[in-house]
1. If distance in nm of label points 7 Å out along Cα→Cβ at positions 141 and 157 is calculated from each of 1, 2, which structure is the one that comes out at 2.3?
2. If helix-only ellipticity at 222 nm (-39500 (n - 2.57) for each DSSP H run of 4 or more, over all residues; to 500) is calculated from each of 1, 2, which structure is the one that comes out at -9000?
3. Can you rank 1, 2 by FRET efficiency 1/(1 + (r/R0)^6) of positions 37 and 125 (r between Cβ atoms, R0 = 41 Å, to 0.05) and just name the one with the largest value?
4. For Rg and Dmax of the Cα atoms in Å, the calculated result is 14.3, 41, so let me know which of 1, 2 that is.
5. Can you say which of 1, 2 returns 2.6 when distance in nm of label points 7 Å out along Cα→Cβ at positions 5 and 29 is computed?
Structure 1
Amino acid sequence: MNAIIFHGTGGSPDVAWYPWLAARLRRRGFDVEVPSYPGVNVEPIADFLPAVVKAHHFDEDTVLVGHSGGAALLLALLEHVRVGQAILVAGYCTPPNTSDEPVLQDSYDWEAIRANAGDLYFVNSRNDPYGCDEHQGRAMFDRLGGTQIVRDDGHFGDWNQVYDEFPLLDRLIP
């Protein structure tokens with residue numbers, strides 16, 4: 001099994017719960033990548049996505065975890081690659097606020113995403129300060145199915161929100 005954890009906009013592999021989850025999964029025998037993508041939600045997704053597809057190995061033993069802009073990246077990625085599980089944390093499929101969102105596509109091939117995503121989870125928070133809230137999770141769930149989990153945990157980690165561990169994610173990944 002392999003897992004790839006994608007950080008959010010302005011993030012890096014060493015913040016929030018990413019190192020904690022990576023260590024937990026490695027102890028369980030996963031090969032884990034937590035790549036640095038400073039271009040996520042900065043470069044247009046059409047320009048950014050091909051490099052992401054080429055940089056990693058994806059198959060039905062792959063678990064993808066994306067946070068915020070990294071979760072939005074997963075939607076575009078899952079149009080092109082098949083995995084065993086995808087978890088979108090604070091994900092969104094439409095602009096969640098007034099910020100520019102180059103990680104979003106104008107439209108999605110929801111059938112392809114559904115066929116490629118495997119076991120699909122949406123983890124959103126009712127009190128997300130950026131609008132990556134339960135309504136965004138519901139919009140994706142309504143199009144794709146899977147499981148929606150709603151919490152009251154802000155953005156699940158941010159410059160002003162310490163969120164160093166995320167036991168729920170560890171439990172969701174078999």
Structure 2
Amino acid sequence: MARYRKVDVVDRAIEVLDDRGLDDLSMRNVAAQMGVRASALYHHFANKQALLDAVADRILELGRRATEVVTWDAELRLVGTELRDAMLSRRDAAVLISAVHALGGGAREPQRRMEDALRRAGADEHLARVGARTLLHFVFGHAAEEQLRASGESDDFAVGLGLVLDGLLAAVHRTRGAGVVPR
């Protein structure tokens with residue numbers, strides 16, 4: 001039996017997700033795909049949820065774009081678009097990533113990046129947290145609906161993302177006393 005690295009297991013789990021869907025993404029099915037017993041996967045993952053967390057994180061990692069973003073609003077737009085694209089890149093990934101995030105496991109990086117961008121804009125901790133979650137919920141909902149309908153409504157997404165970002169900009173302005181918001 002060959003020894004597998006953690007990333008090998010995760011990548012094979014993504015193949016199972018693509019081929020069979022989220023409902024059939026199990027430790028047993030991933031192990032069968034790898035030609036090992038399910039118990040061999042517990043060396044890397046304590047349980048199925050830990051595997052799902054790692055799969056969501058890997059899908060997001062694969063969806064990252066190599067760019068240097070200077071302004072906070074450009075960072076929010078980039079993270080929102082990357083997240084949507086990653087969620088639509090794999091079968092059932094929209095449901096997987098939003099569920100993993102909601103359960104507090106993986107898929108935390110987009111929210112962290114959004115909060116950081118909002119803090120750079122001058123948002124206090126509360127606004128940064130709520131603003132990032134609001135943006136996440138928009139992206140999660142939009143991507144899930146697109147995936148269920150199998151429709152790529154990117155124009156709709158871009159307009160909606162702009163509306164959410166405009167609202168965040170206004171909220172930052174209010175919390176800073178209508179001062180100049182750094183870009």
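Only the coordinates and a few stated rules stand behind these numbers; no lab work does. Note that this is a predicted model, so its numbers are computed, not measured. Cβ atoms are built from the backbone, for glycine too; each structure is taken alone.
1. Working: 1: 2.3; 2: 1.7.
Among 1, 2, the structure yielding 2.3 for distance in nm of label points 7 Å out along Cα→Cβ at positions 141 and 157 is 1.
2. The value was obtained from structure 1.
3. Numbers: 1: 0.95; 2: 0.30.
Across 1, 2, FRET efficiency 1/(1 + (r/R0)^6) of positions 37 and 125 (r between Cβ atoms, R0 = 41 Å, to 0.05) peaks for 1.
4. 1
5. On the way: 1: 2.0; 2: 2.6.
Structure of origin is 2.
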